[in-house]
Structure I
Amino acid sequence: MEIKGDVVFLDTSPTQRNVEQQAEEWYDLGEQLRTSDVNGAEQAYRKAIALSPRPFYAAYVDLGALLCELEARCEDALHVFDEALIHFPEDAVLQFNRAIAFEEIGQPDQAEQSYLRCLELDPTYADAHHNLAILLEKRGDPKGLVRHLNAYRRLTT
């Protein structure tokens with residue numbers, strides 16, 4: 001038997017594996033810098049996202065969270081979460097983080113919608129029930145408060 005044509009033994013070329021490794025290394029650097037050099041961590045996460053041949057979920061989540069932890073950067077975090085949602089549209093964590101960012105910038109309607117979408121994707125997301133309960137209390141919705149606080153209690157006890 002004679003084999004003709006190109007034979008592919010791996011689905012990633014050495015070049016692609018090298019790029020994936022570089023993206024991972026940039027991500028790891030971001031993790032290391034997170035507490036000591038916030039700007040360096042941001043740049044490292046962005047480099048990991050840019051280099052990765054596939055959408056880099058952890059880098060998106062951690063970059064968005066880092067930006068939201070910084071005062072006045074929650075709008076930047078929203079852009080990161082929105083970009084990530086293009087690649088991971090059914091992800092509850094991204095919706096949860098997005099809701100927090102909306103709360104931080106004073107957009108409770110959008111925060112509520114993101115919490116509800118998070119819970120639609122994962123009804124057992126206890127922290128989303130908790131945060132939504134608090135938000136609904138602030139908005140004068142006692143029935144919503146009780147419903148989501150009870151859900152939170154059921155999930156955490």
Structure II
Amino acid sequence: MQYVKIKDAIVEQIESGMLAPRQKLPAERKLAGSFDTTRVTLREALSLLEAEGRIYREDRRGWFISPEPLRYDPTQTLNFTNMAISQNRQPRTELIAAKGILTTKQAAQLLELPPFSDIYRVDRVRYLEERPVVYVTNFIRTEKFPDLLDVDMLVRH
């Protein structure tokens with residue numbers, strides 16, 4: 001199967017350092033020509049590489065080599081931003097919503113509150129190199145941070 005050979009050839013170039021993280025791959029037509037194959041076969045190889053996390057696609061821009069994955073150590077107390085910076089990554093947080101709500105059943109259980117207690121719900125998207133990597137929802141007891149909604153919750157870097 002030719003697409004597996006193409007995938008293996010690209011993996012070899014990534015692992016040898018010939019292709020660097022975030023480097024753009026040539027256009028599909030050019031890449032297919034260099035492997036003397038069709039674009040359909042090339043796309044099968046690219047799909048395998050994407051499934052393995054070795055490359056990613058940006059709409060209307062093409063294919064890129066994936067950076068090293070962020071290493072998460074649950075035994076460390078580093079927050080997302082500090083963890084990303086310590087690994088030479090560029091983090092960013094986007095605040096989606098922050099509001100006061102009544103507890104859901106699950107939130108009431110987790111926060112050990114009676115049903116229909118007032119809490120805050122904060123929704124954020126975390127980015128690495130401008131790519132969204134995690135959606136976070138926090139439920140926070142209002143008595144712990146009574147003025148939370150009056151505070152700028154975005155950390156600037």
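Taken together, the values in this text are just the output of simple stated rules run on the coordinates, not laboratory data. Computed from a prediction, not measured in an experiment: that's the story for all the values here. Cβ atoms are built from the backbone, for glycine too; each structure is taken alone.
Brief remarks follow.
- Given 14.8 for mean count of other Cβ atoms within 10 Å over residues 91-98, calculated: source structure among I, II: II
- Which entry (I, II) yields the derived value 14, 27, 25, 21, 10, 3, 0 for P(r) over Cα pairs in 10 Å bins from 0, in percent, for residues 27-106 alone: II
- Source structure (of I, II) for distance in nm of label points 7 Å out along Cα→Cβ at positions 35 and 51, computed value 1.4: II
- Read-out Cα extents along the principal axes in Å, for residues 67-130 alone, computed value 31, 26, 18, structure in I, II: I
- Source structure of the calculated read-out (helix-only ellipticity at 222 nm (-39500 (n - 2.57) for each DSSP H run of 4 or more, over all residues; to 500), -9000) within I, II: II.
- Entry that produces 13.1 once mean count of other Cβ atoms within 10 Å over residues 59-66 is calculated, selected from I, II: II
- Test item: semi-axes √(5λ) of the Cα gyration tensor in Å calculated as 38, 21, 12, pick one of I, II: I
- Computed 15 for relative contact order in percent (Cα under 8 Å, 6 or more apart) - originating structure among I, II: II
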